[in-house]
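FYI, it's all coordinate maths here, none of it is from the lab. Nothing here was measured: the structure is a model prediction, and the numbers come from that model. Cβ atoms are built from the backbone, for glycine too; each structure is taken alone.
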Structure 1
Amino acid sequence: MTDAELVVRQALRLKGRATAEAIVGATFLDPNIVQETLTEMVTGGEAIEASGRFRCTPAGRDALEERLATERTSIDQAALEVLYELFDEHNNLLKALASSWQMRGDAPNDHNDAAYDDAILAQLGQLHEQFGPFVDRVLDVAPRLAAYRQRFDTALDKINAGDHTFFLRPVIDSYHTVWFEFHEELIGLLGRTRQAEAAAGRAD
């Protein structure tokens, strides 16, 4: 399994069900490489395709986990542990912004107050500026995650262009979607589980 194939397979696992186009958008890989990898997965019984959407089979997830386990042995776990502790602070800030975006006091935010929403998005921009250098430090330890820097930038650009669905909407590559998948990558690289992290209060 090549590095590019690993990136494609992991992107598909994280998204659950996705088109080839969505995988290209999440990986910035050559569309031909993405399509070839997905086709090989289907042929090998490691993925299923229906109506243009792909998903991993149990065999595909098992093969991916074996490759990820090998990858973990090449990662500086001590350095990643330190970074993960720093991530927690950024994560808490994003969760607070998401909560403020969805709720205003005890009532749902109806988004009729542009000044209120703009203030939250300005804080998101500030968080992004602080988070970018942190992502770069993670990439020094885990270069496979390189696409995340551009994915965060792209989501924020769309928000700043006026499409506020790219803040939290789950079915697109929104800022929160990218954040959730980045968090999932960190958890996996450390050999932890989402369930254990949720129990520790670190779920997104």
Structure 2
Amino acid sequence: MITIVDYGLGNLGSVLNMLKRIGVKGEVKSDLKSIENASKLILPGVGAFDTAMKNLNESNLTSVLKIKALEEKTPIMGICLGMQILMNSSEEGSKVGLGLIDGEVKKFSYDDSQLKIPHMGWNYVYKSRNDVPLINGLGDSKFYFVHSYYVKVKDKTNSLLTTNYGIEFDSGVIKDNIYGFQFHPEKSHKFGMKLFENFSEL
């Protein structure tokens, strides 16, 4: 069973439907007890960094997620904004992130470029590491992105995947049992299905 954390922001239905499609049991939960008892967690997210952290803080989920990630070593996967809040901070707001991975969220900024912001559509991801079972079978795959802010980790061993959109950024991150993806695997067809299958088998 994979527990999808409902903190008021995210494609909850899309993630749940993708899990059903690959035959994996999933549940959407917002109460502390369910999240405390979860064996695997997905942290989705669409919206603003500060709103996400405000919602997590006010629902007392911040401390529970840190315990699950750091003490119990529960596999956690952040998606889009859910990946960004794994970091220390964001240029989008002023609140402190979960700080589970040492990194910053920065805004795309191009002075003289044909590249539009947000970065929207299909783009390639490239492996930074080849020793992580979660990305087995992906190769250099294309995933669906929608974002105006990007992640740069401080320690390159925490980079799992990279993508280029004018600059190279970390589109996948890892630290022990903690994973994050800037793209939307729930909207990325066969490659997204493979990623969820790998996560369910961890």
Structure 3
Amino acid sequence: MRSRRHLVIFAKAPMLGRVKRRLAAGVGALVALRFQRNNTARLLRRVAFDRRWRCWLALTPDRYAAGPRFWRVPCTRIAQGGGDLGQRMARAFARRRVGPVVIIGSDIPAITRPHIAAAFRLLGDDDLVFGPARDGGYWLVGARRHPLPRNLFGAVRWSSAHALADTLANVPRRVRVGIAATLDDVDDACGYCRSFGDLARL
């Protein structure tokens, strides 16, 4: 029987000059592409095969949801759709109405299956769960049921140190929030060094 838990992984199609632009500014576009492609592949190998949840790979640009398979894993490919990150995540939640949903990014090297399982466990008691990133954003957001609180992702300063605080400020008082582990994402060369120690491992 297919799990009613849904893990949605947001990723960009690996295209030179179109991915990890802040990282590319520090290390070059080719190195940034290699990191994005390889890190996404490692993440998918770690979490996509777990039978405790169904895996969805949400791709942008949308045309790649039905295009070439960059990563061969048992995930159903879907398009992220238009809009800012909040609008795209809200759409992913809305289209999975049965069972808890967890969304993660593909640029957090330390994610493991226990991290995902822990987030789903939190959703046994809490309405929402967030996995903070050390830069003030978040690497995971999950919800126990649909619909989400109104305007949850409204007026959020994405790609900034305020993203998590802005989102939490939109959560109504009656909604219970769980907090998962804090992990590092890789947005720039400094973020890479925090996660791996040196750029040679890109």
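Comparing FRET efficiency 1/(1 + (r/R0)^6) of positions 40 and 136 (r between Cβ atoms, R0 = 25 Å, to 0.05) across structures 1, 2, 3, the highest figure is found for 2. Comparing distance in nm of label points 7 Å out along Cα→Cβ at positions 16 and 176 across structures 1, 2, 3, the highest figure comes from 3.
With log10 I(q)/I(0) by the Debye sum over Cα atoms at q = 0.18 Å⁻¹, for residues 8-47 alone derived from the coordinates and found to be -0.53, which of 1, 2, 3 does the value describe? Checking each candidate, the match is 2.
I have -22500 for helix-only ellipticity at 222 nm (-39500 (n - 2.57) for each DSSP H run of 4 or more, over all residues; to 500), calculated from one of the structures 1, 2, 3. Which structure is it? Structure of origin is 1.
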